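No value in this document is a laboratory result; all are computed from the given coordinates. A quick note: this is a predicted structure, and the numbers were derived from the prediction, not measured. Cβ atoms are built from the backbone, for glycine too; each structure is taken alone.
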Structure 1
Amino acid sequence: VDSIYAVEGNPEHQPNGLELNIDNWIYNAKSNFRYRRIDGVWKKEPTTFRGQWGITHDNFGRLYYNDNSRILLGDYVLPNTLIDNPYYTPKASVDKLLTNDQRVYPAFAGSVNRGYAKGVLNADSLLVNATAACSPLVYRGGSFTQSYSENVFVCIPEGNLIKRLRLNFMGDATKAEQVWQNKEFITSLDEGFRPVSLKNGPNGSMYVVDMHRGMIGHHAYMSPYLRDKAKAKELDTIVNFGRIFKVSHNNATSNSLTDFDSLNASELVSLLQSDNGWIRDRAQHFLIFKELKTVIDDVKDLALNKKNPLGQLHALYVLEGWNALSFDFLVSVIEESNSDVASHALVISKDFISEKAIEQASHIFKSALDRNELGLDAYLANVLGHWVKINNHRFQPLLTKILKRREMNTTVIDAAISGLEKVDTVLYNDSVIKNNLKNTPFLSKLENAITNRKSDKKNDIYTLEVVREDTRTSGSKMFFQICASCHGADGKGIDGLAPPLMGSEHVKNTERLALIILHGLEGPVHVNGERYDINLAMPGLIRNESISDQDIANIISYVTNAFSDRSRSLSNKRISELRNVKSSTGMEFTEPELQALDKK
């Protein structure tokens with residue numbers, strides 16, 4: 001399926017998740033590709049790069065993920081809505097931080113890798129903010145009380161706890177908030193309790209994978225502080241106790257598990273309306289993969305039944321998976337459905353753009369525009385961009401009306417520009433567009449896309465695979481194993497994790513770069529005049545006995561060659577000497593300390 005999926009290296013920084021979404025595509029964390037099997041052949045295509053460990057989706061199909069220090073990230077819109085234009089990189093509505101509150105409330109003072117750093121622990125030695133958040137789960141089981149529906153649960157293994165957040169949907173955006181302060185959904189006094197994965201189950205329960213291990217961090221990143229703590233507590237002896245917990249509501253009925261293999265096609269169709277999202281997903285994919293098309297009329301009826309929007313969505317994608325949709329049918333769905341279902345129908349309709357459908361499309365798009373629904377407008381703007389390509393006269397006025405109505409809405413703007421590849425210059429030079437949208441973000445963002453196209457500067461997700469496979473130097477392998485997970489395979493950094501290496505003054509100075517690689521760096525740090533306040537310190541590799549001076553030299557050679565104006569080198573002898581150059585704390589350097597050393 002993919003020969004470079006999860007290549008060797010640190011497991012926590014490899015593609016993972018394999019989340020089969022409602023749209024019949026498989027998505028991953030720590031990856032910019034999605035996968036789908038069509039007519040027996042696996043298809044792979046670019047998608048937004050998302051998260052670190054674990055990925056989940058809500059009932060609508062939006063994706064959620066996180067990284068070590070940010071409890072919950074997510075997309076405001078359905079996946080791939082905003083990346084149709086390879087020369088435009090959307091930033092307003094994908095990979096968004098959904099809550100600024102990263103506080104955690106552990107039950108005891110556990111051992112944390114950077115516990116020595118200022119602000120990591122409070123006066124009682126309790127962890128303050130998440131440092132190893134992972135594996136979010138949107139609960140869709142239907143057996144907890146209604147207040148838990150589509151809540152997000154997040155693993156915090158370093159704090160021996162599981163956090164609960166509430167999602168707030170606003171049409172063009174999603175926000176999250178912690179349900180409780182000074183309290184968690186699950187906490188443990190057992191330092192071996194390490195929740196690392198959460199799943200919805202067929203009986204409506206939530207399943208918790210507890211790695212149950214004293215030490216869970218990669219040895220390359222372990223601080224001397226944690227090493228000493230672990231030794232004193234004998235945490236390295238807590239191994240081989242992994243287990244799975246089932247979390248159920250007290251009043252949940254004890255339902256027997258559904259044997260899907262024994263169900264006929266009609267019974268599977270009825271399960272598309274189940275309260276349990278796991279059941280709905282399973283029924284959808286059974287119908288598709290087993291090609292049970294004898295019930296196609298029943299599935300079409302359900303797709304038009306606006307009394308059950310969730311059932312409609314799943315039925316719609318059963319038909320899509322069977323390749324049994326038409327533009328006429330999608331028009332009926334848009335006309336008869338709420339904004340969520342209509343939005344999905346609009347997205348799917350992009351596969352049916354044709355000259356012969358212009359009249360019908362113009363009519364249904366005008367009708368959708370008259371509904372004046374914010375969430376729907378984002379998808380309508382995207383679809384109209386595609387129709388402008390075949391008939392600018394008919395569809396540009398509709399697009400202009402949406403953009404005027406939502407002139408400062410960055411989600412709608414991103415969606416529109418995504419659909420405007422190849423006709424961006426035409427619209428940018430149009431006097432009607434310029435008069436109506438003067439001084440709005442749309443024109444400046446459209447101009448940026450045009451500039452990128454002229455210089456062949458694509459969204460990174462369309463070029464990342466080439467960079468990943470680069471093995472020109474012996475240092476490249478180590479870079480991808482150790483460094484790329486935070487700094488990005490393209491050296492452009494990852495928001496919230498690490499600043500860019502591309503063109504960085506810290507890369508051009510080889511001795512400074514060696515000190516950073518060996519001893520680590522604590523923020524804030526400046527790169528090309530921009531300040532980066534990263535919550536986590538970058539750990540050094542000096543305590544990793546398997547990494548030699550030659551390895552460090554190879555990394556420096558690769559990084560300077562790939563991300564600066566020329567390749568630079570540093571001798572093994574000098575690297576050995578720099579091992580003995582320490583910061584004032586004996587731990588990570590700060591930027592001012594490195595700058596002071598430059599002057600000596």
Structure 2
Amino acid sequence: MSELLFEIGTEEIPAGYIRPALRFLAAASAARFQELELRCGRVRTVGTPRRLTLAVEDLQDRQPDRRLEHIGPPKKAGFDAQGNPTKAAIGFARSRGVEVSDLQVVTTGKGEYLMAVEEVRGRKTEELLPGVLADLIRELPFPKSMRWADSTLAFARPIQWLLVLYGGKVVELVIEDVQSGATTRGHRFMAPDDFQVTGFADYLAGLGERSVVVDPEHRRQMVRHEVEEAVRSQAGQSGARPVLDEGLLDTVTNLVELPSGVCGSFDEKFLELPDEALITSMREHQKYFSVVDGEGNLMPLFVAVNNTRIDDLALAASGHERVLRARLEDGLFFFHEDRKRKLADRLDDLEGIVFQARLGTMAAKSRRIAELAAELADWLEPGIKDLVVRAALLAKADLLTEMVGEFPSLQGVMGREYARLDGEPEAVAVAIYEHYLPVRAGDVLPQTMVGAIVGLADRMDTLVGCFAIGERPTGTKDSFGLRRQAIGLISIIRGLGLSLSLRELIRAAATGYRGVVDAGREVREELLDFIRLRFANELTSSGVAQDVVEAAIAVEFDDITDCMARIGALEEIRSQEKFFVLAGSFKRIRNIIKDNRFTEVDPGLLREDAE
């Protein structure tokens with residue numbers, strides 16, 4: 001058994017591509033070796049923007065030999081009465097590469113048959129690896145791929161070198177014009193020359209000496225440390241700390257090979273921007289970390305992570321500051337332009353945004369949401385109806401703002417901030433933001449009833465409309481994120497413990513589409529089934545027994561809170577010994593009466609009080 005080391009050296013791969021690619025390399029290689037009956041030990045992957053690397057310990061040197069038994073024609077068809085082989089036997093032997101005399105007779109359940117035994121010698125691993133590794137390269141999935149020069153290969157970025165070692169020896173592999181070898185490259189700027197390696201341990205050590213931290217987890221820890229140290233060195237003991245956004249940490253980790261943090265500053269005038277707008281501008285455009293003080297207030301500081309060690313930190317910081325200033329000037333300009341009009345003044349402009357070609361504009365959707373939200377408020381909390389309707393009408397108005405046009409992730413956030421500046425009630429402003437929550441599974445839920453009601457109305461309007469025009473999720477296609485919409489709806493109802501009829505909610509939403517599309521009974525029942533399935537999947541994936549879930553929703557699925565109560569009761573009683581006795585009694589009763597149809601009760605037959 002020997003070690004396999006396989007590195008694909010490239011131009012800089014986009015940060016978001018690297019982690020999925022490494023996961024694929026590990027899973028696909030392990031599956032392929034298992035398919036080829038090659039046992040192996042630990043499978044590891046590491047990588048940077050310039051390299052994707054696979055290391056496999058104790059990979060078996062050759063496949064095991066195999067004995068294959070091929071059943072042929074019946075014996076009586078293979079030999080005549082004198083024992084001479086017929087064309088059937090001769091043809092079977094020829095097809096299996098053996099002599100007729102080598103054929104054996106075996107007895108099966110159908111009688112005696114001819115059998116050819118084939119001894120297949122296992123191939124050497126070094127012979128199999130070129131094909132396996134070439135397939136891995138071709139099959140690596142990327143969101144977008146490219147071709148370069150005369151290449152027929154589509155890959156994330158051009159391949160520059162290939163390191164392929166098995167047992168310390170080079171495995172011959174050619175991908176396009178790139179020939180495999182025993183060398184790799186260090187940091188592009190700090191150690192660009194090729195150097196030879198003999199194995200994975202030598203590879204890690206050699207790259208470390210040449211300014212490349214190839215292990216993503218180690219590099220991520222370094223990014224975190226560098227960012228924290230940069231703030232500490234700039235702000236001293238003021239209590240300042242970086243906002244360590246996990247998504248940004250992941251991105252920056254895969255943008256660099258040797259992280260080095262530097263702290264810069266920006267003009268305090270930019271603090272006029274809402275915090276989320278400032279943070280988003282720094283994060284999405286520049287990949288900078290923002291900084292807050294001990295009380296959580298945003299400070300006019302940021303941290304950039306460079307890809308090289310820096311001697312003159314002040315010079316590096318000033319370069320980042322110039323770039324960021326231009327971005328923030330744009331943001332401040334957009335903010336001031338947006339403030340020239342109130343959110344309410346933008347509602348008519350929503351007629352210019354198409355929600356869906358057959359379902360109308362965002363203005364029409366806003367009106368439907370407001371009508372449905374008003375009905376929901378009547379059911380749940382009539383006292384907040386006016387706030388709910390106002391929030392629903394304004395919920396989509398920030399889609400027309402310059403800030404959301406520049407940063408789509410700020411939808412709802414800018415609506416909340418502009419509503420506050422416009423003097424709208426705080427409950428309305430908060431609801432504009434909250435109606436998008438939860439954004440994803442496990443995300444925070446709306447904390448106010450106004451926000452929850454608008455969020456429910458928005459999601460149900462989308463679900464009913466899309467189901468009415470046949471835009472149902474199929475396989476991997478879910479253009480309108482309907483699975484996410486349904487899960488969000490379920491999460492809000494569960495999280496807030498709302499007692500609500502889904503059938504009535506769907507019916508009310510369908511009413512809003514009258515004269516637009518037909519959301520009849522069949523569509524409504526299909527949507528209810530879709531929500532039921534999402535509800536069941538959510539519960540079973542969280543650890544609730546499948547039979548408990550199925551038993552609870554088989555009786556009735558309309559009020560999610562009621563379903564949860566039934567599930568809780570079932571879980572409680574099934575842990576008691578008497579449950580199985582009771583279940584057995586019901587099963588016997590069902591078996592007794594299953595072929596009978598009872599239409600009335602005869603009181604004269606009742607004897608016990610319990611009856």
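Numerical summary
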read-out: Label whose coordinates, when helix-only ellipticity at 222 nm (-39500 (n - 2.57) for each DSSP H run of 4 or more, over all residues; to 500) is calculated, return -10000 (choices 1, 2); value: 1
read-out: Given 14.4 for mean count of other Cβ atoms within 10 Å over residues 59-66, calculated: source structure among 1, 2; value: 2
read-out: If mean count of other Cβ atoms within 10 Å over residues 195-202 is computed and equals 19.6, the structure in 1, 2; value: 1
read-out: For mean projected area of the Cα convex hull in nm² computed as 29.2, the structure of 1, 2 it came from; value: 1
read-out: Which entry (1, 2) yields the derived value 0.40 for FRET efficiency 1/(1 + (r/R0)^6) of positions 155 and 587 (r between Cβ atoms, R0 = 25 Å, to 0.05); value: 1
